[in-house]
Structure P
Amino acid sequence: MSTSDILWTPTRLGRIELRHRLAMAPMTRSRATPDGQVTDLTATYYAQRASLALLISEGTQPSADGQGYVFTPGIHEPFQAEAWRPVIEAVHAAGAPFVIQLMHVGRVAHTANTPHGRPPVAPSAIAASGQMFTLDGPQPMSKPIALDEQGIAQTISDFRAAAALAVQAGADGVEVHGANGYLLHQFLASNANQRTDQYGGSPENRVRLPLEVAAAVAAEIGADRVGFRISPGNPLNDITENDTHIVYPWLAGELAKLELAYLHLVHTGDEPLLRTLRGIWPERLVINRAGADLSARIADLDAGLADVIAVGALALANPDLAERVREGAEFNAPDRATFYGGDHRGYTDYPSLAIR
């Protein structure tokens, strides 16, 4: 595996300074309290991984409507933001910047999992296929309510307010989640978005809400604190996209005009599109090459396709991942049985090199 000098050179994403180019991708862990608060165990988990250049938090709902899974954290109430504060302080004390990902799940939800017991919201009243885990077991996804004009305005306001709370809690920035089949991705995808108003139909209309959210968040906390995540062509959570080469260059170009801190691309194999997006974002592009081994990800740095590479499961299982890469040490294998929910097992008990 090549560990070129580029991997270990400092860089910056907006105002966020990175010691090197290896970042932790956002990963849902479902270990928050029922009312959406992170815990002392969360602080331990993230601080353990602070040798990485940037930590991007698990998806964090910006509103009660934004919750889809059980035991995911929120940042739409002041008490939730205050719970994040010691987590962020622990990460900073260990030497890394910390970004909170704002994730509104849209229709990827079940009514039983929301704190207010309301149906989910989405671009159109079309249920996602598949099942959602609830405390009563797996159940089909609930049919959502199509957001009306007032609901769209409220959603934008929710993202903006959540970003403000994140920064007040000490976060270095936020990442707006526009990927993996969640709300903003649903607006981009014609199978989930069958609106006939200004937010549906043409690619220009379908990108409107993601752009309005990004602009509102940037206006609230500064564009140089804001990242945006996309996953073109990713079918996760019942998404079908047939015009990625039209939608995503348009979206990326408009996001670039906002001068955001970074664009985070979940890359699933469309190499021509990757090169197109790189041309639009010649700097500040973070790539998570889904499913690839680390050498393939590092190759993106060597080829000039990425400025920072993000890793998920490897960072989950190896709290000292940066040190292992530097030393050429073996990696711990991720335990998928403990990815979601539970206690410290599979969360904070993966061994580091120092204690093996």
Structure Q
Amino acid sequence: MNSQTDTSEGGEGRSNGGSGASTLVTGASGFIGLHLVRQLLNRGHRVSCLVRTTSNISQLRAAGCQLITGDLTAREVASALEISRPQTVFHLAGCVRAKQLAEFAKVNIGGTEAVASACAGQAQRASRPVLVLVSSLAAAGHTLKDTQPRTESYPPAPISAYGRSKLGGEHAAAAYARELDITVVRPCVVIGPGDQGMQQVFRPISRWGIHAVPGRGERRLSLLGVEDLVECLILAAAKGERLPAGGMDHTGRGVYFAAAESLSQMELGVAIARALGQGGARMIGVPESFMRCAGFLGDAYSKVRRRPVWLSSDKVSEILAGSWVCSSEKALRQLGWAPTAPLADRLRETAEWYRAAGWL
């Protein structure tokens, strides 16, 4: 299918009113993408979104951004670039859950390569946009020592098919670093209004006052509010370090972690209970053997029903690997970025949105 503008009400071909920089966003209909688009529009950017025919675009249309229908192929991304003429491309589109592991590589590597090659293929270098690639802490791997958060200079060691595909996407983009300005941002666990993943953690605490944790719940997680991540992405586009022309190196040049605070899984349950206005939550330790069985059952269910599930064996491998903690010191030092609200406030905002939306 060739890229085309949405000419329905609220869509395009018309300007979305901004007089600022032109921006193209992939994955705009997703959790992070919607927050990014709204913030860019609030700042006066002219925002275009590359969306699939199957995407839920109602909120994007209501926001007033330009909608360009197309898939993540080099030709259709190039067409979207011709339509939007962006100064910055935020590439958020990706596969988080998959019916088959091969889907991770197809979307997260192949799609990223298509975006980067299309951006680098613009005839004049001056017309090539800055590419901000939204990757994941999963691309770097889990924390080897709980007291030593990962930094950008640590050699990546992903332990899941998802994480390997996100790292593969980084390398696919880096192959074009000689022709293109590219910055990679690796978020940790992101929370906020509209997040379906964290809903699975909030719901049992809200309904039954229980919080299931693997083992003793001592593994630690870095967390970040979605509004704070969006600010980091915008700063990375404006003044972030770029990948070196030779591609990714051992120094982590052009790569940033985005994280706020780290909590143990038990501490997270307590924090969510407080955000919900509850006295506490009863912790239930789940044996690792049970977790692995649940992951395999999730795989079987996904295969039979032909749709992805949240708890797959690939996801369980991440959960059981250890702590997932990273340092944002580089982003704070180079970008001047810092979360604007404590994690407790972000959890409370998330809880309030879940309740208002009827998700709990």
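Ranked by mean projected area of the Cα convex hull in nm², for residues 133-188 alone, which of P, Q sits at the highest value? Before the final figure, lay out the partial values.
Details: P: 5.7; Q: 3.9.
Greatest value across P, Q: structure P.
Out of P, Q, which one gives -12000 for helix-only ellipticity at 222 nm (-39500 (n - 2.57) for each DSSP H run of 4 or more, over all residues; to 500) as computed from the coordinates?
Numbers: P: -9500; Q: -12000.
Here the read-out was taken from Q.
Match the computed value 0.40 of FRET efficiency 1/(1 + (r/R0)^6) of positions 205 and 325 (r between Cβ atoms, R0 = 41 Å, to 0.05) to one of the structures P, Q, and report its label. Could you put the intermediate results ahead of the total?
Working: P: 0.40; Q: 1.00.
Checking each candidate, the match is P.
Where does the value 112 come from, among P, Q, when volume of the Cα convex hull per residue in Å³, for residues 53-212 alone is the thing being computed?
On the way: P: 112; Q: 156.
Structure of origin is P.
Comparing FRET efficiency 1/(1 + (r/R0)^6) of positions 61 and 181 (r between Cβ atoms, R0 = 35 Å, to 0.05) across structures P, Q, which is largest?
Going through P, Q one by one, FRET efficiency 1/(1 + (r/R0)^6) of positions 61 and 181 (r between Cβ atoms, R0 = 35 Å, to 0.05) is largest in P.
Consider the structures P, Q: one of them gives 18.1 for mean count of other Cβ atoms within 10 Å over residues 101-108 as calculated from the coordinates. Say which. Numbers along the way, then the final one.
Values: P: 27.9; Q: 18.1.
Only one of P, Q returns 18.1 for mean count of other Cβ atoms within 10 Å over residues 101-108, namely Q.
To which of P, Q does the computed value 2.3 (distance in nm of label points 7 Å out along Cα→Cβ at positions 109 and 229) belong?
On the way: P: 1.8; Q: 2.3.
Working through the options, I get structure Q.
For Rg/Rh (Cα atoms, Kirkwood Rh), for residues 69-124 alone, which structure out of P, Q has the highest calculated value? Write out the running numbers ahead of the final one.
Working: P: 1.08; Q: 1.02.
Structure P comes out on top.
Read-outs: derived from the displayed coordinates by stated rules, not from any lab. Just so it is clear, the model here is predicted, and its values are computed rather than measured. Cβ atoms are built from the backbone, for glycine too; each structure is taken alone.
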